[in-house]
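Multiple structures follow.
Read-outs: derived from the displayed coordinates by stated rules, not from any lab. This one's a predicted model, so the numbers in the text were calculated from it and none came from an experiment. Cβ atoms are built from the backbone, for glycine too; each structure is taken alone.
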Structure 1
């Protein structure tokens, strides 16, 4: 599926025109063309590649999955590859977006990335009139990075929920382990997506044909958001590790408390066991077959058991 749009001075002039009309629109010096390919093949890109002189390596990278985000400059055009993210059933799912950037044309290649938010940014009134193709590149990157911010915010909320669950009266440690593991996987995935982005923005800012003086502050704002997500992700990973260590410590404390209680009750139970075992001997002993012998043993059991219970209770072992 192919989508096309024509902008004149950053205002939408036409859309969904045939692909063979792109060259005619590019003859107008005030025109900027956007062509979007959804899951294309090399043959689908052949016409545009010949028209704009796209480099074969850039086309190969655009059609190859699991490539690292990058920004490369070729003779007459540039190539941008970035990864957007979305949350699906509590998982961070990355989506690759590639863009060929010519002087007055932006060619995007995608799979599952939704361009609705990008189109809203391109069409909304703003201060980027006449900014050319850089306006479209900025809108694309701004939408992608805002998606990273939204994912980081959602993961931050999950960390806070995990903190609250950890200090409940009776936490479900098994469920918390599953949640902590899923959270850590999401953070690792988001970090892989975000880690190359500062280099991408730095390289793009050095390209003065895209990051013009008018657009440079806007791209720097996107770069600041990228650095914020990077730092945020690192902080969340450290917090998740700390939560896991805290959970293990809490489990150890609970186990120690249980062992102290079991040991204390075992010591208390050992007193009547020892005394009744002594008086159960088939040998004559002081108080044998005497009423006072029974009362002495009973009082000894109660006194020693009560004494041990008081000591353990005072030390908070019971």
Structure 2
């Protein structure tokens, strides 16, 4: 995991009036909402004896109370009251939990996983408007989150892993893929085809963007991906890191074909089931990859069709270099 980045970590609907404790980015975190409904995030550890604050309660939207001895922490993670010392007693400065800035948009909650000031706020996909209905499923994977991301950027596996679903047709030759860089990441234009004996085309020989079709992938660093299948149909995935050995895929199916709420709900459910079916075809393989990986790709040998994976790894390497003080 790379610090000083905005990560999608939850869906908005998961966080209600009660505190929510989760493990994200290898840390035990607690989320709660203040009196304005804003998401608050800090370590889920009481400074006193280490109890989970998520088991406590929110006090008037102003603080979270530890269930063990009643210590209260405000939205910055600072303890404002130690009941055993009396309400008028000052609270020592070291009774404080690290907190993270949050951002909420499009039904997702991000945290800025770092200690510095973020350079702006994260952006959701600007081509997904309110006219598209959506439904989400969650899928836990036993692998480092970058492995799951790379799988969604891998064009060559489709006719083999998904031979009976989205990879039908045995289009095993990977022309390109086309790559178009953006401010937040990059677009991928897919040109898989049957092996008819012609040599594959390189990235510089295919269109990016392709003016003749809607279909493309978009990756936004560090953990958000969109599959634009058509103008009225999308799949979005947030690859949420739990720790070094696991992640959760938040898979959303967006559609805009139907107007009736009941029919939209049915279509969302069916789209979610299809997303899970396809994801489980991937998961079965990805969880076996060696080495388990840290996002560096050590020990692997890539071929030209893996260009999107190479681009992702370049972004990771650049972010790490920046943290280490490089240019």
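A value of 17 for relative contact order in percent (Cα under 8 Å, 6 or more apart), calculated from one of 1, 2, originates in structure 2.
Given -20000 as the derived value for helix-only ellipticity at 222 nm (-39500 (n - 2.57) for each DSSP H run of 4 or more, over all residues; to 500), which of the supplied structures 1, 2 does it correspond to? Checking each candidate, the match is 1. Structures 1, 2 were compared on distance in nm of label points 7 Å out along Cα→Cβ at positions 40 and 304, and the highest value belongs to 1. Determine which structure produced the value 28, 53, 17, 2, 0 for P(r) over Cα pairs in 20 Å bins from 0, in percent, calculated from the coordinates; the candidates are 1, 2. Only structure 2 yields this read-out.
Taking distance in nm of label points 7 Å out along Cα→Cβ at positions 16 and 264 as the criterion, the highest value among 1, 2 goes to 1. If you line up 1, 2 by FRET efficiency 1/(1 + (r/R0)^6) of positions 160 and 272 (r between Cβ atoms, R0 = 41 Å, to 0.05), the top spot, with the largest value, goes to 2.
With respect to FRET efficiency 1/(1 + (r/R0)^6) of positions 168 and 296 (r between Cβ atoms, R0 = 41 Å, to 0.05), the largest value across structures 1, 2 is given by 2. Structures 1, 2 were shown, and mean count of other Cβ atoms within 10 Å over residues 72-79 at 15.6 was computed from 1. Comparing FRET efficiency 1/(1 + (r/R0)^6) of positions 104 and 232 (r between Cβ atoms, R0 = 35 Å, to 0.05) across structures 1, 2, the highest figure comes from 2.
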